[in-house]
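Only the coordinates and a few stated rules stand behind these numbers; no lab work does. Just so it is clear, the model here is predicted, and its values are computed rather than measured. Cβ atoms are built from the backbone, for glycine too; each structure is taken alone.
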Structure P
């Protein structure tokens with residue numbers, strides 16, 4: 001594939017304060033691609049970051065610098081795509097690395113199949129810096145299935161690193177900038193409704209999962225966006241209330257009313273919304289939790305049963321069912337349900353938190369500690385997890401490990417009252433370590 005003037009492929013690279021140190025290595029990696037002379041790299045981000053970047057690879061790669069201020073990540077994606085000149089386009093993270101012929105293989109699929117609009121591959125995942133696709137320590141292999149829209153709707157594969165035809169933006173629009181977390185998922189689902197996807201069952205990309213650039217936190221806003229997007233498309237846009245962003249705004253409004261103690265208004269809006277839009281699982285979950293918080297457990301369980309009939313695969317409802325089983329004395333059954341949830345959905349943090357509580361209450365402190373360590377590895381910054389972990393380690397008599405995590409936590413959160421409150425326990429361990 002020889003260069004013919006206009007680039008064949010445009011790669012948008014959003015540059016931010018937490019990833020700028022990866023950019024030079026990213027450019028070197030792309031410069032080594034087998035079709036590098038046909039690649040246009042678009043570096044997009046704040047002017048103060050882009051001014052300091054090296055231009056040493058411009059002889060082979062066409063590099064375009066686009067400055068953008070105070071914009072969301074998906075606004076950067078959109079602006080980068082609009083400024084691109086390639087027939088095909090992708091957005092890549094500066095810390096990701098690719099097989100030397102990865103983009104050539106992607107383009108071959110498009111050239112062989114005119115009906116294909118988006119191509120994705122399997123991915124390796126690493127957690128160490130400064131590694132290449134040829135020499136890495138990746139231990140996680142993400143193998144995706146061949147494209148099937150039903151499976152895609154159920155799983156929501158946001159991890160794919162696809163390349164797509166730029167022309168689809170002419171008819172299907174761009175990434176929804178009103179979404180903070182799930183605009184990529186929403187776009188893939190929007191495109192998949194009318195387009196053909198192609199899966200290459202080979203590892204083409206090496207994703208960096210270092211905690212300094214990726215945090216998979218049990219963020220309620222993140223959860224709301226992803227589940228709202230999935231249910232919106234899974235149910236074929238069967239809502240009278242408007243697009244997915246409006247559904248999210250509606251949910252936030254209900255939560256705000258209850259937060260402001262305007263409960264009568266909150267219940268009115270919630271029930272009216274459920275009547276108009278009974279396929280919004282977030283509304284059912286919110287109603288159940290509000291009833292539980294007010295002590296109306298029988299009503300909450302009725303809502304749970306109704307919601308479970310409508311959304312049998314919703315893991316949040318399964319988690320809540322385990323909580324009810326626990327309350328009713330069926331503790332082993334509750335634990336089994338929770339263990340099944342996290343085995344099938346390793347990143348389901350809410351159920352993992354519930355399981356930690358279950359282990360703790362039944363005296364399985366070792367298992368509770370293991371789950372907390374897993375959460376800390378995934379979440380990164382969470383002082384509550386540190387406090388709970390330190391307390392459980394002390395309960396087990398593991399004074400040295402407790403001190404280690406305490407020192408680490410107090411360095412991150414100096415002056416934290418909860419950490420200071422347990423500091424005296426570290427000086428006089430109740431159980432001597434062997």
Structure Q
């Protein structure tokens with residue numbers, strides 16, 4: 001993503017930040033980093049102090065750790081949300097915690113940065129946040145202007161880089177340039193002629209919206225929880241996900257404005273394993289859901305490291321993780337070269353898989369079996385000083401998956417296939 005540092009500094013002169021972190025070293029380093037872009041930063045050493053500062057002032061962005069004394073980050077977020085449901089909050093954490101992640105998602109927190117910080121990624125997240133703040137301001141202005149003059153509003157909304165449409169009694173009244181570009185339409189007239197029911201542009205996927213009509217789209221947005229106000233669409237062979245916000249313009253006329261914010265990059269970030277940087281368990285199942293919309297059969301290569309448990313026992317968790325990372329780094333270019341459009345994922349500890357809708361390709365299986373590991377040399381060298389010696393190598397199992405089966409059955413098949421592979 002291209003970032004304008006000057007634009008970020010411009011926004012930073014406007015927006016106020018509250019940063020909550022109990023580790024003094026991390027707190028100092030991060031404040032120094034934030035101070036390069038934001039003029040006003042308040043700091044608190046735990047959730048209780050952070051909440052007191054939040055009550056005493058207004059903040060555009062809250063950045064907080066999870067595990068802190070006196071009041072943890074989740075408890076503080078719950079209190080903040082009681083005061084301001086729309087508060088933008090960025091959560092930092094030293095590890096992936098599924099239980100805490102679920103709690104945060106239920107609190108509608110969708111922005112995370114893992115520690116230790118990769119400040120380049122941190123910068124990307126901050127830039128997206130300030131862009132969203134700027135867009136929110138613009139959208140508010142747009143909504144006010146629309147009530148006064150739809151003609152003037154059209155020229156205004158076309159400068160906004162998120163998709164906007166207006167529906168009245170289920171009929172398209174306006175779409176801005178950003179929305180037209182999302183779906184490849186040259187102008188509004190072409191959109192209304194070829195795709196008057198914009199719900200038909202949505203692809204089916206779990207915990208998202210897939211409808212046929214505009215009326216059903218409005219109904220879903222009014223009744224579903226806000227974390228499910230998402231749609232998926234396919235453009236040029238790529239998947240895109242958008243968060244939708246619904247605002248009423250005139251309830252008597254059943255007039256609504258819908259904004260579409262691209263969250264594709266965020267979703268990819270949240271669904272990747274931190275060590276291998278491959279799509280994790282839930283992302284794999286999501287990909288299977290996606291493939292099931294257009295295919296009936298799926299071909300899978302289940303991959304594990306033989307002797308992985310021996311590495312874990314004799315050389316420790318750090319070395320075991322390094323061997324998984326090495327396998328992931330070798331699989332990425334190999335799969336990309338041998339099978340166009342194949343999906344490579346990390347299902348769990350020592351569980352990798354390649355998904356393809358094409359028939360089995362023996363080249364893929366053979367290439368995976370031939371992978372050589374740098375860690376074999378380290379293990380051999382360690383053996384000279386008394387550690388146990390063995391040779392790492394890949395084992396592969398091919399399975400055809402019937403996508404007409406229920407999702408639960410497919411998940412059980414995957415789990416069983418990995419268990420049979422490493423027995």
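General remarks:
- Comparison of P, Q - label where mean count of other Cβ atoms within 10 Å over residues 85-92 is highest: P
- Computing helix-only ellipticity at 222 nm (-39500 (n - 2.57) for each DSSP H run of 4 or more, over all residues; to 500) across structures P, Q gives -14000 for structure Q.
- Highest-scoring label, criterion being FRET efficiency 1/(1 + (r/R0)^6) of positions 141 and 333 (r between Cβ atoms, R0 = 41 Å, to 0.05), among P, Q: P
- For semi-axes √(5λ) of the Cα gyration tensor in Å, for residues 77-196 alone computed as 23, 17, 16, the structure of P, Q it came from: P
- Here distance in nm of label points 7 Å out along Cα→Cβ at positions 309 and 413 was derived from just one of the structures P, Q, and that gives 2.7; the source is Q.
- Highest-scoring label, criterion being distance in nm of label points 7 Å out along Cα→Cβ at positions 37 and 325, among P, Q: P
- Structures compared: P, Q; top value of mean count of other Cβ atoms within 10 Å over residues 173-180, i.e. the largest, recorded for Q.
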